[in-house]
Structure I
């Protein structure tokens, strides 16, 4: 498997929220970082981070626009989509991966925090509008009378 294939398989596993399969592409000493947040160093820390993201989210998509490799380094330009119920945020991400012996040793993502926060706010507004437009069901008069008995 090429370095690019390793990265695309890793991202595909994350899209399916299959953390075990994703971790199969990770080296024991892998480092994962969303710059400028502190890095998760080592497989146990990366696993905790990925499982927390999967536990708190209901969906993830990585739309890869460009991908290139130079030896062990794989660069991606993507739109990441995060979902939690009806909330959805789409934002631009550039990622750097290093792949050695078929395993990812480094995953570092860079994105603009202002864009991420704007996408999050847009997702909240959209979720709120969807909830406000949802038809409200009222119990029928018979159901209310039955409940009072």
Structure II
């Protein structure tokens, strides 16, 4: 999977490498094509609040917002999956809110950030958790990836 990472001085070089490793590991575990592209933007609390208010009509900061790219011609394009790059969308992550959640849920920061990234990639890949059976599948995959990467609860 090709990763476009925009850290905006929110994370350091060591953490950037860790994020890249997690994204690649997740892509391998989920059998996501190497030609798939995702962008992750680390933003501050004011920016995530603004995005949440503007695009989700929710007037508060949040940990992650995902913007999936849905191609109306997806069935037609599926036949070219092995030769065309496919952008699945963008994740916007606020490190400060992730850190607050880690403390609230009594997880390490790495566990909470990993959860946020894997959960977001699953959403961008078409998974959801609205219906109980969808939630069971998505959360099961998420926990499998996190555990294999060494981020157990």
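Name the one structure among I, II that helix-only ellipticity at 222 nm (-39500 (n - 2.57) for each DSSP H run of 4 or more, over all residues; to 500) of -16500 was derived from. Considering all the candidates, the number was obtained from II. Have a look at I, II and say which one yields 47 for percent of Cα pairs over 22 Å apart, as calculated. Of the structures listed, the value fits I. Computed over structures I, II, mean count of other Cβ atoms within 10 Å over residues 32-39 reaches its largest value in II. One of I, II was used to calculate FRET efficiency 1/(1 + (r/R0)^6) of positions 48 and 128 (r between Cβ atoms, R0 = 30 Å, to 0.05), giving 0.90; which? Source structure for this number: II.
State the single structure among I, II that was used to calculate mean count of other Cβ atoms within 10 Å over residues 8-15, giving 18.4. Corresponding structure: I.
Computed from the coordinates by the stated procedures, all read-outs in this text should not be read as laboratory data. From a predicted model like this one, the values you see are computed outputs, not experimental measurements. Cβ atoms are built from the backbone, for glycine too; each structure is taken alone.
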